[in-house]
1. Check the numbers for distance in nm of label points 7 Å out along Cα→Cβ at positions 141 and 173 across 1, 2, 3 and tell me which is largest.
2. State the single structure among 1, 2, 3 that was used to calculate FRET efficiency 1/(1 + (r/R0)^6) of positions 61 and 117 (r between Cβ atoms, R0 = 35 Å, to 0.05), giving 0.45.
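None of the figures in this text is laboratory data; all of them are computed from the coordinates on show. For clarity, every value in this text was computed on a predicted model and none was experimentally measured. Cβ atoms are built from the backbone, for glycine too; each structure is taken alone.
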Structure 1
Amino acid sequence: MNESSITRHQLNGLQALLRHGSFGAASEAMLISQPALSMQIQKLETQCGFPLVDRGAKPLALTPMGESFMAQAKLVLQAFHDLDDTLMDLQSRMEGELRLGVIPTIAPYYIPKVVGPFLQAYPNVQLQVRELTTERILAALRAGDIDLGVLAIPMAQDYQAFEVQELFQEPLWIYHQGEQALESMPYVGLAELENYNAFLLNEGHCLRDHVLMICGPRSLNQRKGLQYQSGSLEALINLVDRYGGLTVIPEMVRQGLTPDQQGRTLPFGQDQAHRSIAIIHNKSGYKRRLVSAFYRICSLENQELEKK
């Protein structure tokens, strides 16, 4: 095998094929045609002298020899990534692609406030934003499909393998229809929650996990009448407005409510329960300049918000 003939582009193609499980999905992610990707992999296999991909598997998988090859190829690709970062540092450049995963209870409320300042400060960076659940953000970081996540901690999943940088703490609020018994209270304690029907986000959303960690699974129940779980906080607010009961919303959602709706929110617990908003990324140095730049813009934006 002529080792010098193996290219970075071929290795990226093989890695994309494994991530997405099919030539069609991988070629779409790489923005190339499916025949072009297939030709790359065939040429790579010819250079290696053995098949790398088991095309009969669904989804596609590596052959045993392909597994051994890919273990080394990942190290080579990581070295290329580190080299890119080093060159960017030496040349004081800020360009390239930053792929961002954001949980749905943050993305529509916070991200629009920071993408503008980020792109204005770094016009040569292409910022890609995807709404993903916490679990999918962690999986995408492990697979290399995204470079950075914005989510809330603590989380139910294990995230010890990643570097986490807290941005700010955000209060959680109880939102209700206008319950007279609640309106006279300075805050809603756990004992009161058992008296009301609660609408929650679907499983997989970290805000649901935070609420259940604070309350316990028995405190917030849907014991009678309408039972409804949603991936949208707006849907839960509309349900409370129409059918009563309550839900839990973060501060950034509360800020977008009408004055009447804000009047129907109460602190969650005597000490105002909260969640911490943070960025999370791999501990390797890959794209560290871009990650640091995004964190810096977020920190500056948070300072501006605190002044208001």
Structure 2
Amino acid sequence: MMADLPPALFILGPTASGKTALAMALADRFPVELISLDSAQVFRDMNIGTAKPDAETLAKYPHHLIDLISPEESYSAARFCEDALRVMREITARGKVPLIVGGTMLYYKALTEGLADMPKADAAIRAQIDAEAAIHGWPHMHMELAKLDPDSAARLKPNDAQRIQRALEVVRLTGRTMADIYAAQEKTPLPYRRLSIALMPTDRAWLHERIALRFDLMLAQGLVEETRALRSKYQLRADLPSMRCVGYRQTWEMLEGEIPPQELRDRGIFATRQFAKRQITWLNALPNLALFDCTQAALAETINRNVTRFLSTAP
């Protein structure tokens, strides 16, 4: 029964909606420990462009699941679920409540609903796909995917090499589409009673202004210099997940001479707005969320009351 399960809190929302500030305010009031739900903050040395809390903030409000891997590596939803469940159990054992905060909705969906049993990577098939892409280009591979798995192709951009490769790999290995495999999975519910708070702006102009201010701050703090340092320290490529993150991708293109420096700001802000739009689309499709307008003045007080009510019914 849900009432017998330990409690867990989630704070979701698009970028720049105030998730981290709210999480820290809740940590001041309730016995929680913070867990990052952010696929970019797992990378070490990527601090400015991921809006990672600074050292002083982290000393006061420690976050689990940040700075886990090198920017040369990849992280997955499956690994996140494994890591998050382990940390959640440890927090619960300490008599505290896990508070998972971030905007990577795929990770949230995987953690709360379970993952399909996808086939493991096949080096030979991946090499074959890469060789075909080297000859024909990724837009051609995207068209090939559209013949085999039209649903996956519709979700992906023609140059999304990593995801096109994976979708083609799955269908060539199994003869089944990604959607077929997901539909056949058995849902494994999260062993927690949860309150999932979603910050949704009713005024897009408000969010767009915050996104622009945030990107300007990143530039002022040294996003370009940070990206240069990453390229110097690590063996990076443009198609790595770390360098595909919003902000870093546009900065990489500028450093490669693909876009002029004077266009970096506008392109970065536009890409961030598009990213926020996709996050909102995810949120609108996710079930069982407690929606709150993040533009309202009394947001913290309203959420405090909801969290108090939720935790007061804990077993």
Structure 3
Amino acid sequence: MSNNNPSTGNMGKAIFILGPTASGKTALAMRLADQFPVELISIDSAQVFRDMNVGTAKPDAATLQRYPHHLIDLISPEESYSAAQFCKDALQAMADITARGNIPLIVGGTMLYYKALTEGLADLPQADLAVRTQIDAEAAAKGWPALHAQLAQVDPDTAARLKPNDSQRIQRAIEVFRLSGEPMSAIYARQEREVLPYRRMTIALMPTERAWLHERIAQRFDEMLAQGLVEETVSLRKKYALHGDMPSMRCVGYRQVWDMLEDKIPPRELRDRGIFATRQFAKRQITWLNSLPNLTLFDCLKPALAETIHTNVQNFLDPAS
């Protein structure tokens, strides 16, 4: 376990729980909510969408009644939600919680949102529909790998960390360059670091055995299928004007079901593709975690994990600390 080096601030204390998908974050957060005066804030870019419940592993209505979560069910699946909007909403929720005399407990797996909230955001230009439409037209004609190669000419640092078919991020990086005239990597490099005005403890759940996590992911995806992931996606397609490139339908699980419904993959491959995509997602989350500073790492497989974390949180919240 590493030592935390919490940021100092004037708003009080805040607790974060991060970890890859299926690592037990929500269960831990609810256990802590039974033990400490905390209010839960979701840091999950998929749970912001209304009516997307099964595939986002959103707590059910009864659970949410007992353990209310801020920042879920915020927008329609037709809409987009940015890291900048998350920061604005999260800071407001944290301030309100602190004003009520409680501790904000932010839990989830969207590492970009965590990084933006704790380190500040680069001053990137806002999305421009005309530019995006032009980029999409070029991609339709040439393919995203060709645009990835184009990006490599003007922003090699960003292109190096993106896969040639990562359409959403390639589109954004090219858009930023065309609007600002400079590489997105250069803008990020000079971003000002903003200190979150809270003294924070960041708990990171990190399984030491990848096979354990893979088994949990497979079990969770099977549960989602049994709970109606396919039926939920069909219902979403009927209720909303969706297309496959919308952020909501790019979420892991929904993306694979969408492809099946569009006859891009056979039904017999849905389970394997969904599990594989979720494992890849968890791998990216772990990569993010390994790059973040000031985490307190806990092995998900350790005996008495909950009790150990309870003691650490208790020490952190001690007024004398």
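1. For this comparison of distance in nm of label points 7 Å out along Cα→Cβ at positions 141 and 173, the top structure is 1.
2. Traced to structure 2.
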